[in-house]
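Next come the structures, one after another.
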Structure P
Amino acid sequence: MFCINQRTIKKEIMIKGIGLHSGQPVNMRLIPADPNEGINFVRKGEIIPAVIDYATGFEFSTTLSKGDLKVGTVEHLMSALFFTGIDNIYIEIDAEEVPILDGSAIEFVEKIKQAGIQILNEEKIYAVLKKEVIVYENGKFIKGKPSDTFTATYHAHYNNRIIGNRKYTYSHLKADFENVAKARTYCFLEEVEMLQKMGLAKGGSLDNAVVFEGDSVLNPEGLRFDDEPVKHKVLDLIGDLYLLGFPLIGDVYSYKGGHRLNAAFVRKIIDEKAFDLKYPSQIGFKNHGSLVA
């Protein structure tokens, strides 16, 4: 479903947690914003816009930065803002990483729902893909093509019995939203030592990530879906795509892509002027809701 008018939240939201990679405690405050202000992180009084020009790090997450100030692991929150149709918001944060919570986007979505969504008196703006765009990297690729709706497909190809070779497509259906928003981040046990040597995954645990050991899941509760890792890759893709600055209308297909390739895709869309900015009235949208409110 598509929104006609721009949106923000009705009241402030406080969120506390730890950073997945830093392991540091985080306090984050989501603040309502006016029309056309966009999505902005705020660190030490400095605004870091949530757009691709400020995306500077892609090691197992997406990091935004401005000067010496950084905000990491923004993709899950960005996907939650996409799911709830939020266009304008300020996100004050006192650390260098968005809290991981349960490793998915669903807790962010629920907190936004509890605060309420404010419909603003300005039409929403969509980025409508007008030509095919493809980026490649070492046998991986992302392809976008024009459409009258938005879909995001991820095709995983792992030498692993559980994840294996499978794909999942998100569309604007409630079932797709619920599946993707609840899908948690994941890693392999053999990767953990390597990640920690890189200064990453210091806050990781079975409470905020799915951990595989070979073809086994170490989490006592198991997977939320049999294809949860693939759905989480779709979640990451959607969050990174929102760094375009506007919700995208087009079909996006990612084969084994990650944060770096997602960012390259968004940059290529911009560099090639492959989209037009349009109001819902120009596109013909008639729905006035979002997937969750």
Structure Q
Amino acid sequence: MTQSTRPRRSVLYMPSSNARALDKAKTLAADGLIFDLEDAVAPEAKITARAAAVSAANSKGYGKREILIRVNGLDTQWFEDDLKAVAKSAADGVVVPKINRPDDVRRIDQVLRSNGARDDLMIWPMMETPRAILAADAIAGAGPRLAGFLMGTADLAKDLHCAHPADRAPMLYALQHCLLAARAHGLLILDGVHIDLDDEAGFAAACAQGRAMGFDGKTLIHPRQISAANAAYAPSPVELEGARRLVAAHKEAAAKGQGVTLLDGRLVEVLHVQQAERLMAQADVIAQMDQS
């Protein structure tokens, strides 16, 4: 499983100060876990939470799930020690909140390198401030260690003084702008959290919207959101059947020396075949993930 093919339908924030939660995470169906040292951890628990997160990542007890650690912000007293600890850990990546400029990413990379971080320990900047949104293209191009963006829609709504409805209408420009920047630089991008746990319909709508926009998956705040996110971001049986038929039709046309063909009245070109093959490959990897 490579960086680009790994499923990220559901990526769950877990409080690193809660040992029971970290243990329970080994049984959850999330594609990824973010061991949190920031918002979910009280100041007096920051140091012990850091040790717990690193220990959990080093345990290799989470199967094929992607393991990320969210450190405290660059302007906090815990940032440097958090990042040094993650650099020496077996985590797959580090999530850094309140990124504002490309120099922030370069500073993070320098600290990681100077503390012996593996080349494949990736940086995930959180895009959650107006300044970050405006600098999205520059941030996305700030270095080869970047894996992708995580949208921080709750903090962004706070800074914008806007509402945070399920359809995220007041933030659509910011979401699309970051998605464009990420794709322009070949990066991944995960949608922000849905904060109302009782709003299941709204959560489903936000997942459907995010997938339609092109996000790779959704960040979550509670295990009860996992199954809906997994369903929303996985190819449906109908989509898979359509993809298989499209690939077969194109293959048949190619055998006859035809560059394009029609399927159900729609023109099929190479770009459509590539999209269909990507969908089929994604389904195969998800199936392997779910069986593990």
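All of the numbers you see were taken from the coordinates with simple rules; none came from a lab. Treat the numbers as computed from the prediction; the structure is a model and nothing was measured. Cβ atoms are built from the backbone, for glycine too; each structure is taken alone.
Distance in nm of label points 7 Å out along Cα→Cβ at positions 43 and 163 was computed and gave 2.7; which structure, P, Q, did it come from?
Here the read-out was taken from P.
Among the shown structures P, Q, from which was the value -6500 of helix-only ellipticity at 222 nm (-39500 (n - 2.57) for each DSSP H run of 4 or more, over all residues; to 500) calculated?
Corresponding structure: P.
If distance in nm of label points 7 Å out along Cα→Cβ at positions 147 and 275 is computed to be 1.4, which of P, Q is the source?
P
Can you spot which of P, Q the value 98 was calculated from, given it is volume of the Cα convex hull per residue in Å³, for residues 11-74 alone?
Going label by label, the one that fits is P.
Hey, distance in nm of label points 7 Å out along Cα→Cβ at positions 203 and 283 derived from one of P, Q reads 3.3; which structure?
Value 3.3 for distance in nm of label points 7 Å out along Cα→Cβ at positions 203 and 283 corresponds to P out of P, Q.
To test your reading of the models, identify which of P, Q gives 29 for relative contact order in percent (Cα under 8 Å, 6 or more apart) when calculated.
Of the structures listed, the value fits P.
Given a value of 23.4 for mean count of other Cβ atoms within 10 Å over residues 67-74, point me to the structure among P, Q it was derived from.
Value 23.4 for mean count of other Cβ atoms within 10 Å over residues 67-74 corresponds to Q out of P, Q.
From P, Q, which structure was log10 I(q)/I(0) by the Debye sum over Cα atoms at q = 0.08, 0.09 Å⁻¹ = -0.36, -0.45 calculated on?
It must be structure Q, since only it matches.
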